[in-house]
Structure 1
Amino acid sequence: MSDKPFRTDRSDEIYKRAKNIIPAGTQTFSKGVTQFVEGFAPKYLHRGKGAYVWDVDNNKFLDYIMGCHPIILGYADHDVNQAVIDQLELGSTFSLMNELEVDVTELLIDKVPCAEAARFGKNGADATTVAVRISRAVTGRNHVAYCGYHGWHDWYIANTDLNSGIPDFNKQLAHSFTYNDLDSLEQIFKQHPDEVACVIMEPLTVLEPRDNFLAEVKKMAHHYGALLIFDEIITGFRFSMGGAQELTGVTPDLATFAKAISNAIPLSAVVGKKEYMFALEKTFFSFTYGGDCIGLSAAKACIPKLEREKVPEHLNVVGTKLKNGFNELAANHGLEDFIECIGYPCRSIITFKGQGKYNDLEMKSYFQQELLRHGVLWAAYHALSWSHKEHDIDITLQAYDAAMEGFGKIVKNNINLADQIEGIPVRPVFRKVADFNSYTREKKV
């Protein structure tokens, strides 16, 4: 194994300052040291352009994390940045409303099938939580059926092991069901008759819906008097301009968007049918930065550019090349029983199967380490952007080829995998998870 081809002195120096004054050492768990090979990986990024980032030690990496998915055009996109700069010259937040609130609402109504009205927040958990609140206000019920990951608020995170400080009653109100398993959803309705306010779910993540699953979920939710909410924080503008609902033809009652809506300038939205959205005239959702113009100006520039440049189509092209190329390499190296690239091309994920011989997180750690060695920043998923071009995919496949060659030698020679990891292996964010329903263990927190 060659020496690490980059230095992390400055990263390590900053982290020494941070770890005793910032709880967990980070603002976002999935960006912290537990999610990267500690002692090998860089810890702090300094700048980015397009699909590339530079850390504080000036090491350059091709990025597949992209800020945990929101950077859909690329780092420092000129058009979005210019819109934000122009707005800053006018002012960021005002004492009265701003026309941008109407402009971006009209954009969403034009693009998203279920959108007849919109309200804005600053992150995805704002939007999912107010969507649940709307459903409770409309139905007069308290229970929630969920499938997927929906953010940090009490109603959802109570059922994980990071629930300290959350009142216990929240655990009794939220119930998980399994993707592509209608019986698991109906069981919730039967166990809590006339009590379920909504079904909230990530409509598409890794698994493809089988047997008209999404349409059947909608039918079941309405049959039992609940609203259907699509959490499109990731799928919105990535899988299709109108999100998963446009792609699948299943229109929910409410939907939530963030991430790609504004190329990572903080903004989120809850949209839906007027008859439900206007419950917010009596249900409180209001805060100082709700109409902040910076995120709105970014969205007003970002959404038309996504359509103009046919970004979802581009993601499908480069993503297909990457996914197919990975799986061909795995087959060539005889590793298809251990590793596989799954999911939709626009957002694929690497699965690790230790086959009783290797720890999955150690496998992930080894591949992450070797990709970093070859200049690729990676956390087992591909958050592709418009800035990822075909030559970047070629670079990535070369890095995967080298990593697979190394792992193949470990398998062939029965080498202890842990001994090949040059630092502390990746650790899980959640140990007791809120049943992520056969989706993936790669969460977006």
Structure 2
Amino acid sequence: MAEDHEIAGILRALDGRYLRPAPGGDLLRTPAILPTGRNLHGFDPFRIPSAYAVQDGARQAERLLARHLADGNDFPESIAMVLWGTDNLKSEGGPIGQALALIGATPRFDSYGRLAGAQLVPLAQLGRPRVDVVITLSGIFRDLLPLQIKLLAEAAFLAASADEPDDQNFIRKHALAYQAEHGGDLETASLRVFGNAEGAYGSNVNSLVDNSRWDDADELAETYTRRKGFAYGRSGRPVQQAALLNSVLAGVQLAYQSLDSVELGVTTIDTYFDTLGGISRAVKRAKGVDAQVAPVYIGDQTRDSDGAGTVRTLSEQVALETRTRMLNPKWYEGMLEHGYEGVRQIEVHVTNTMGWSATTGQVQPWVYQQITETFMLDPAMRQRLARLNPTASAQVANRLLEASDRQFWKPDPSVLDALRRAGEELEDRLEGVYSNSPEGSAA
């Protein structure tokens, strides 16, 4: 792992010499990716999801349902699920397997072992009702996995078309109800795979949060619905169906996404709250003004070499990442060794944490309190951050103050006053006008 094979590989390629092939994917799941510097191949689209991914996906789906029930909730009729392309490539379609299992379907392969479509699992074999799964795709998923889009769309259509009792098939129940209210055909009423228009990526919720350009959380929901309101049917072609998306989101009882990479967490990059957070806020808006935010779950499968895995609430996941990363001296000291970029990464974590508050409201107030105490109210730490990256260090203070202004936490007046003075000090340092006097320093 410590040896550099990549420059040698590039030179061999530039010389037109042979490079041995190697698979891509996650290091822990596929150790055969080492050594690097070889001719990378990604995946076989006709064999996703793999047989293991289908079996593992079924286990993870049952684990999600069990956790939701254990939290005191009723069996969910409808679930909102986010699918990313990279996570499915690394796990050979694990999250796709979860979505199919919740619906009560499996992939269908032809005599050559190539993906050919979907087929339903009989209710007697499934042993529970079919869950209505509203799937939103990343742009990368749309680009790389068109066969899998058709697979998921066909699974939803087959479930809606099945002659089964409404209390055992919630996709059919909701599709028929939509058809009765709005008319149209069953094909349209059963559309459950949504994403961006062709050529577009993301929901732009992250951009609004990053730039503080939002006043009301419904703006985030509206942006998400507008960007992700394109339905993909069995043909694989997108059709704008924002009204249908709002209708199906109004019935969602929980939102879910898998966490498959040891390299990333939900506070590491803004794409998580852009997608999962965005759909959570869109669900609340679709339900109405007085509706509660639906529970948000993270399926942590970063340590599931034995087929295990843990389902956590978003609040638990953010708390875990805050303790093990942001508040862990081993983590932040490691970041600060990288100087300018390390401070920027600390700021990114704070911004992404606030993004979860903006979209779900499920970040505990102590998170902001302890981040403030660790990075802003410690004069020595504040000085280190400002010396390494004055812009990002000032942004950390601004984010924490913004979180207070938006009522994501309510610090004591003394803490808030100290944070404001710390922010003013960092702004002065950034502008080159800071003087180290008692009046110019925070307590």
Taking Rg/Rh (Cα atoms, Kirkwood Rh) as the criterion, which structure among 1, 2 has the greatest value? 2
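Determine which structure produced the value -14500 for helix-only ellipticity at 222 nm (-39500 (n - 2.57) for each DSSP H run of 4 or more, over all residues; to 500), calculated from the coordinates; the candidates are 1, 2.
On the way: 1: -11500; 2: -14500.
Of the options listed, only 2 reproduces it.
Who wins on distance in nm of label points 7 Å out along Cα→Cβ at positions 11 and 299 among 1, 2, i.e. which is largest? Can you show the working numbers first?
Details: 1: 3.4; 2: 4.5.
Looking at the calculated values, the largest one is 2.
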Between structures 1, 2, where is mean count of other Cβ atoms within 10 Å over residues 163-170 highest? 2
With distance in nm of label points 7 Å out along Cα→Cβ at positions 27 and 355 computed for every candidate in 1, 2, 4.3 is reproduced by structure 1
Going by relative contact order in percent (Cα under 8 Å, 6 or more apart), which of structures 1, 2 comes out largest? 1
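Compute mean count of other Cβ atoms within 10 Å over residues 155-162 for each of 1, 2 and report the one that scores greatest. Spell out each step's value before the answer.
Numbers: 1: 19.9; 2: 22.6.
If we compare mean count of other Cβ atoms within 10 Å over residues 155-162 over 1, 2, the biggest value is for 2.
Read the figures in this text as sums done on the coordinates, not as results from a lab. Remember, predicted model here, so these are calculated numbers, not experimental data. Cβ atoms are built from the backbone, for glycine too; each structure is taken alone.
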